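Down below are the structures I want you to see.
Read the figures in this text as sums done on the coordinates, not as results from a lab. This one's a predicted model, so the numbers in the text were calculated from it and none came from an experiment.
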Structure 1
């Protein structure tokens, strides 16, 4: 266990390069480096542009950045409540077990509660026992009845091309 002080702060536009570096570290750990297409410009616009798509928090140990969380709002129609989807939770390997991951998750949960939200969700790779054990230890419930689906690239374009006009709704 590390006895250094863990703190969490909101990411700033000046942190985009740092965040991108850690995103690439996460992708390497998850064996997904070939799928990282983002750039500093795209990430900066997504997090700090006119209409941000997501938010980011950075964990620090004695002022040294050691991890991050990126999350965005969700909504449950069954419960009519706001939630968040935790897109990324990453702590650099040399700093794991120091409390940074738990501090980041707790900070996301606190932000959600401040906004009246009541549900936080995320996904973890099925082979990542380190992460799965960590989440179990927090009391997170593994969802086995839901299967995640994804449309990207040409498949998404093909479906979007079939959309009828939607009256009164601006195009995204």
Structure 2
């Protein structure tokens, strides 16, 4: 049975979100041989991108401990991009990532988005499996991510192609 996670809006540039994001950056550097998420060719997800009015950032809490985070960023065509999804190692394998993905989709729908997109790289097959099992279908490279090998899209909360 998956643990109960409570999601709260927060900011990605203050604790606990900043610490969770730093742990994600450190892990991705190891997984992808020194990858710099802030490199010049990487898609951006700055605190202002992950803040209202077009964005959001959620931290998931389990028994008073922050265990996951993720953000939403508005894309130029009016879709939302899910960014910076991360679950601490101690909370993995328990359904937390699926709950986080669902919470981000719900938040996107609340914000008026009808399409969400995301990406993941070749050394994260578990992430791709999660996204595909959650209904994301493969699309082209919408964000110019030089390392990703899967880009996915899902319609949420309506039938419009894009939010206005």
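For this structure, a couple of remarks:
- Structure (1, 2) behind the derived value -7500 of helix-only ellipticity at 222 nm (-39500 (n - 2.57) for each DSSP H run of 4 or more, over all residues; to 500): 2
- Read-out Cα extents along the principal axes in Å, computed value 38, 34, 30, structure in 1, 2: 2
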